[in-house]
Structure I
Amino acid sequence: MQIRVGFEMVYDCPQPTPMIFNVNVHFTRVSDLVGRDDLVFDPPLRMAAYRDSFGNWCSRIVAPQGRMTITANALVNDSGATDVIVPQAQQVPVPDLPEEALLFLLGSRYCETDRLSETAWILFGQTPTGWARVQAICDFVHRHITFGYEHARMTRTALEAFHDKTGVCRDYAHLAVAFCRCMNIPARYCTGYLGDIGMPPPYGVMDFAAWFEAFLDGRWYTFDARNNTPRIGRVLIARGRDASDVAISNAFGPNTLASFKVWTDEVRAN
């Protein structure tokens, strides 16, 4: 199957403003692109690009004074398969973890493992280790948080989501990631496109999505505490410790996001 993904964002800047965007399809899906997913700026401007320490592709610009529009539109080949489920996947003891996974055991800006550790062990200390424990964490977070865009708050941490019991997909992911790390399971935050392919209506407003990956049996597996069911058509954009590492944009000056649209739609054969 093929999926059309893209976005349009409109910014107003009262002065020239340096910005960094992290919105290109992740390098692990580049071979699935039909064509390119170039960023298009209106008005046209100079752009530089680099790969950050997590392997994400980032773009640097200086937004002009006034209104600026950035768009991307790409066609992605996809297997049409749902997220993989491997109930027998086992937890890797900390001494045996590869060095590149150790970072994802540590606390981070939005995942306060030090303040959630006692709670995590009370909640999940008696659950089977491995896949079953990660799934138990997802089940708890899915029930514990009430979803709603009206609850969105960019500064909410995992601990605050635990207490608020409200949030959006990033809050589900942050709390699940923090609990996994507390239980000695490396977990990393993911952002990307996720549409409603294969799901019954009604469909919500489209947005970038957040989920996470847990390290079990020597590889990373996808988990989604927000939806808590295998889904079709995830298109990864970026991975990191938490949302601070994979923000779609960082602006170094005053700005207003005046308009924001995201699309991810199955392209049906004629």
Structure II
Amino acid sequence: MLIRLAYDIQFHIPAPVAMVALLHVHPSREHDLLEPDELQTEPRLEITHYIDSFGNRCARFVAPAGQLRLFNSTLIRDSGVPDAVDWSVRESAVGDLPHETLSFLLNSRYCEVDRFSNIALELFGQIEPGWGRVQTICDWVHNKVAFNYQHARPTKTALDVFTERVGVCRDFQHLAITFCRALNIPARYATGYLGDIGVPARLPMDFSAWFEAYLGSRWWTFDARNNQPRIGRVLMATGRDAADVAMTTSFGQADLHSFLVVTEEETATRTGKQALK
């Protein structure tokens, strides 16, 4: 399967500002790219790249005052197979976990693990450890939290979501991540492209959030918002929570005024240039 990935994001910049963007396909998927995956800007800017502490590819630049456009279109090969599921995988004892997973057991900006220890044990402590317990967490969050764009806000934490029972995709994942960590299951936030391939279309398209739990000896994809294996998930970045994988971070004012994301199965009649129109 071939999937067209594209974005067109525009800002008004009142004064020159340094910015970092996490808009590239994750390095783990670079071998699947069939076209260049390079951030384009208008006006044309000098961009430097680096890999952050979580293994994400980041772009760094200084935007001048005025209008700023960030855009790109690329093509990626995908297996067309839904997210992997394995009900036989088990949790690892904390003492046996790899060093690099331990930070994903701790509190982070949007995940107040210490506030959830008793709640998580009460709700999920009786569930047999392993895949089934993480899936039960996803089921609970999916069924108890309502999706509503009008209730999105950048300060909403897992505890807020648990209390208010409403949010957007990142809020679903933050709550599920926090439950997992409170049960000593390493869990990390993930963001990327997820088109409506094989499911009814929901517009407008956007970047999506899901999470990964460490079970057995690897990270597995879970999605408390959609709560079903999906086709065509393309990872961009992982981190402790949404604060680590912001689409753009500006060290000063940058006002977003236009946002377009395209994620769709490629056809012979559609080009990347058309996808951005």
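Each value in this text was obtained by applying a stated rule to the coordinates, not by laboratory testing. No experiment lies behind these values; they were computed from the predicted model shown. Cβ atoms are built from the backbone, for glycine too; each structure is taken alone.
If you line up I, II by distance in nm of label points 7 Å out along Cα→Cβ at positions 43 and 227, the top spot, with the largest value, goes to II.
Work out which structure the value 57, 46, 38 belongs to, where Cα extents along the principal axes in Å was derived from one of I, II. This value belongs to structure I.
Here Rg and Dmax of the Cα atoms in Å, for residues 171-210 alone was derived from just one of the structures I, II, and that gives 13.4, 38; the source is I.
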